[in-house]
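> Some structures to go through are shown next.
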Structure 1
Amino acid sequence: MDIMEKILIFSLCFLLFAKAVYATAIDVKTAEEMKIDMTSLFLDDSSNVLRFSPEFYNTGSIAYKARIRVDILNESDLIFAGWGKEKVLMPGDKENFEIYWFSGSKGNFDFKMKVYFGNEILEYKETDFEVKESVMPEDVFEIREFRTYNDFIIFDLYSKEDVDNVIVIPYKYTPGWIFEQEKLFSMKKNETKLVVIHYFPTVWGPKDLKLAIVSNEGKYYKEETLKLEKKTGVAGFIYYVIDSLKMLLSWRFS
């Protein structure tokens, strides 16, 4: 066998070996992980309208939707459960979430927080805090044209005064249901704004819902119990068309 034949055979063996190594390499896949970490938690307790604001970080390799829930406890009694809005977190994304709670009195309380991501739940340990401020609020709001649909409620909110940081907080509602909160920022005196609150029932049925409207760090406050009842038939269809147009116009000019 001359030198050229040896070089040819060596080259062919090298190419076959390199191809086998490459094929093995591309078959190796990184394991997919669904993970989430809380990077920070801010609690604004400067008034009796408390804001819980954690930041979560998708440290895994799978995208998912996430939302948080904060439970407020007085000793061992659950007195409030608040749900944040659902957000999409792609791998590497960080998002801030917000939940508000109005405390009608000073005192020491506990809160615990859960984050729901994908079909997983991560619970954080119970933490105590103190409400140091309490004011006697004034009612300057009116809830008008309240209506219920399969997954949202809608109404007009009227204010008798200039108000800042208006927050709509669903309170007592059916356990197991999810009711999101809504923040309107500000309203002028005698102004009316459209409010849409999304909710997610388990098995729907006519129920009671307590809504709280709060602004100006607790200076203005309204609480009202409303009946969740859906319109049916021709009237229900007409109301749905009207409310859909109202939402479209509200989003367009907001």
Structure 2
Amino acid sequence: MKVTAILATCGRHTLLERSVGMYIQQDYTGESALLIYNNSNISLNLDPNLSLPPGKEIFLFNMHLDSKTGERYNNLGSIYNDVLQYVPEDTEIIYHNDDDDLFLPNHISEGVKGFKRGSKLAYKPAKSYFRHAGGVTLMANTLEPSIFVDYEHIKKYGYSETTSDQHLQWVNPLVYGGNIFVDENGPATLIYNWGDTNIPTFKTSGNAGDPKNFDNYRNFSQDHGDRVITPWNRSQLQPYYDLVNA
């Protein structure tokens, strides 16, 4: 099954390079793609020397204006709705590869297995990891990046033009329609990450009720690096993978 990971990013260069490295380290042997949607007005390029394993693709789009208004984006949902224009049409499954979270190397492979087991429109394991200042724990899973969802479902419902709760527009129909398979035995492969003390990371979910939430996210996301995406290698990523075994 063809899996496409949506990664919307802006001004978080260090996080982006780590996240792209984690995509490259995925052990899934089927076809997959990482769609990077850089919605900053500062453009990025992929490392010209980047070599990908068989079956993997990376697409980079630099788009900082809302296609609906012609103005700069003012909410996350509009960004995700625009991303859908660029998803490869042979995609069968979508997951959201948030740049600040951590994805273990078996994230895609286990997600596809769970999707097939459930025979529903979406799958998620019952628990995911949560990284905080005190360490890593398992938590009941209400996290959108852990969900593997049918691409046609995403296209049908899209995202609400809001920030923080933009995913509910496609999540709620799955929940209320009984179309998401929540597997009590599904391996936890996502680390929901609030533990990056060394990398400044603004969390829109940390203050969802603030009407200036999106502006705050923009103002606190000013890491543009060298404007070239150079993915982290396995040795750089290993300390993050080891968090779940500590």
Structure 3
Amino acid sequence: MVYTEEDLKTSSIDEAMSLLENTSYLTDQESQYFPEMVPIRENSRLQRNIVRLEDLVEYSYANGITEAGISLAQICEASKIDQNSVAFSVDEVSVLEDAEMEDTARLLIESGAEVYLAPINENDIAYILAESVIEAMIVSEEEGQEEYGDALFEAFISNDYETLLAEDFITESLSDKFASAGKSIESLKDRLSNTISQGARNSRNLAARKVSSLKTLGNKVRTSLGGGAKKLMGKMNQGVNYLTSELKKPFQNQV
């Protein structure tokens, strides 16, 4: 199946403005962020209560708090847990995309806090796309058509969706993955469209999601292919290095 540009067109800004114009607002008091609203997840393996660093930062900003220790104390008191039982998780994408989040995580680690990275969710469309491309690379090499797989990987890295989504292997793979998850083709088109438009507005976020996807998939490839993974891992690492270099460039939000 070929996805045309018309299929992938989106008017997300118009839709957002329409939502804003037709939705009622809460008052400032009603939208206040209380400490008991910060989610805490018990992790039996680590024997820790896990607080997402993103939630801690959001709570601090919302309440004008500049010291993480004060925010954490309020959150723990509200949820009646021992502060010493807390560890932090932070999304790998957040660390890659946001220099301030990376600094915050680093400072917490240097202060002795336990901080754990959370890989990208495997339901993220960037991950699903990456997985389909890596599968295509593996099949292409087995069939003696390595250049075909390499071209798809290059298209994925460079955001060349026109090339990527014109290939039956990729579109059929995406459709199969969505069908197995009980999701429709229309849902797939919507998520692809959102990813493309989001990438146009904020290429940094999309690059971070791709890096996290490739790192997670790299571990799976290494496990499944063993010694035969060396060449493919080399190509994936080159892609990660390129995307990482893009992340190091000054942030420019595109409109």
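The numbers here are math on the coordinates, done by the rules we state, and not lab data. What you see is a predicted model; the values in this text were computed from it and never measured. Cβ atoms are built from the backbone, for glycine too; each structure is taken alone.
> When you work out FRET efficiency 1/(1 + (r/R0)^6) of positions 76 and 196 (r between Cβ atoms, R0 = 41 Å, to 0.05) for each of the structures 1, 2, 3, which one comes out largest?
Numbers: 1: 0.70; 2: 1.00; 3: 0.50.
Looking at the calculated values, the largest one is 2.
> Comparing Rg/Rh (Cα atoms, Kirkwood Rh) across structures 1, 2, 3, which is largest? Numbers along the way, then the final one.
Numbers: 1: 1.25; 2: 0.93; 3: 1.01.
Result for Rg/Rh (Cα atoms, Kirkwood Rh) over 1, 2, 3: largest is 1.
> Of structures 1, 2, 3, which gives 28 when relative contact order in percent (Cα under 8 Å, 6 or more apart) is computed from the coordinates?
The structure behind it is 2.
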